[in-house]
Structure 1
């Protein structure tokens, strides 16, 4: 299981993720979509550590 509560990430004064909550159970499959610059890669990097 992956559980994220109130994740916040910023680069200097630019907030890219704010109050992000996510819960993914074992064997669940999700897609992560969004426009360029929406924070998709940043979210995955935060999850990966």
Structure 2
């Protein structure tokens, strides 16, 4: 039984990893943008309407 990975298998795993990391990064950026926008809107509302 061979326990060593071939170069093709390593490249396949590397490619999958980079695709997953890129997708995760974009999800994180979208989420952070939405949260920061929501917080900015909430602070603006509170500053303008709460006396």
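The numbers here are math on the coordinates, done by the rules we state, and not lab data. Everything numeric here is computed off the predicted structure, so don't read it as measured data.
When Rg/Rh (Cα atoms, Kirkwood Rh) is computed across structures 1, 2, the figure 1.51 traces back to 2. helix-only ellipticity at 222 nm (-39500 (n - 2.57) for each DSSP H run of 4 or more, over all residues; to 500) computed as -31500: which structure among 1, 2? Label of the originating structure: 2.
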